[in-house]
Every structure is written in structure tokens, then in C-alpha cells.
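Got some structures for you, see below.
Laboratory data are not the source of any read-out in this text; all were calculated from the coordinates shown. What you are looking at is a predicted structure, and each value in this text was computed from that prediction instead of being measured. Cβ atoms are built from the backbone, for glycine too; each structure is taken alone.
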Structure 1
Amino acid sequence: MSPMRWVYLALAIWGAVHPMYWFVSWFMENGWSLGAMIDAWYVNDATTGLTWDLTIAAVSLTVWIVAEVAVRRNWSALIAIPATYCIGVSCGLPLYLFLRSRPIV
């Protein structure tokens, strides 16, 4: 495996674990209410802007993944879409780059 693939894999793992630490910490402090967490995303202009920034990035990544999978037929790369929406762009993007950079046989 190339060094760059190792970097992508490390970033995908970091992008899954690090944000989850903060999400779980928040849930432990505020209760396990997804609605309350979504409300917290819009608590002020800064968090609202960040929420929209990440949403637009997630949609853009999804469009890119679907467009490339349609051409490259790398169906396993579709797993990056649920990773993006269930974990975050910080996991989905490097995961997709990891899957995309594998040698095509």
C-alpha cells in the first residue's frame, strides 16, 4: 500500500474517532436526544454557518462520489456516503480518497 493511502486511512480513522469523542461527550452531558443536538447546531450564527458549510461539503462530496463511481465502477467507494452522513465529512472524504486510490485490477 502506498504511503498516501496510509495517510488517507489514518485521516479517515481520526475523522471518525475524534469527532465521535465530542459527540458522545455532548450526549453524556445533555442526554441522548438527537433533536437537542441538532438544535445546538443552530444556537448562534457561528454554529449555523459551520453547519451549513459542512452540509454543503457533504452534498458536494456525495455528488462527486456518485459521479466517479458511475464512471470507475468502484462500487465499494459508495460506503463513503453513509460514512459522511453518519460520522462526518472528516471521515467520509479521506475514506473515499483511500478507497479511490486503490490499484484498479
Structure 2
Amino acid sequence: MKKIILQQAFEELNDAIAYYEEQQTGLGLRLKDEVDQYVNWILNNSTVPQIRRGGYRRVNLNVFPYYIAYIIREDILWILAIAHGHRKPEYWIKRKNEIS
């Protein structure tokens, strides 16, 4: 399966990494490692999380209060957002409509 991370999701991740690095050196890298670990898990288990209302799937991170929102179209994993779990729920939802 091919993986595509939307630019907005990539920027969200980089912003979160920068924020956590400012809080404590190495903490942002731990976030990046956790996201990488879950993206790899999703690539191997993409249909395990149920489809949510809105037509996407979501995997919550274990350590950090973020989740990975994604959809699968054909044989492509589209990562729509790396979103904070306590802010503006589904602010990114329209992104899935921009994917062709």
C-alpha cells in the first residue's frame, strides 16, 4: 500500500514536534517516533479501526494527545491529519473531499 501524507497533516506534525521540543529537548522526537510507529501499524492494519461517521478512520496515539486521521482510496493510504484530540474536533474533515 502506498502512503500519502497531506501537506496540512505534515505541517501539523512538524508544528507539534517543534512545540514539544520547546517544552523539553527530545520530546518532539518522541512524538515523531510514535507517529512513525503508528503509521507503520496502519499500513499493515489499515482496516482494523472502524470507519467513523464522516467516512474516515482514526488511530489515537498512546503517549501524546494526538490522533492520526486517514482514509483508504484504492490502494493508497491518505493521512488527512495529525490532530490534537482535545481541539476543534474534525476541523480537517473537508480535506478528504479534496482527494481525487
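Some points to look at:
- Given 2.0 for distance in nm of label points 7 Å out along Cα→Cβ at positions 16 and 64, calculated: source structure among 1, 2: 1
- Origin of the derived value -12000 (helix-only ellipticity at 222 nm (-39500 (n - 2.57) for each DSSP H run of 4 or more, over all residues; to 500); candidates 1, 2): 2
- Source structure (of 1, 2) for Cα extents along the principal axes in Å, computed value 40, 27, 21: 2
- Structure from which 2.8 was derived, distance in nm of label points 7 Å out along Cα→Cβ at positions 8 and 48, options 1, 2: 2
- At a computed 30 (relative contact order in percent (Cα under 8 Å, 6 or more apart)), which of 1, 2: 2
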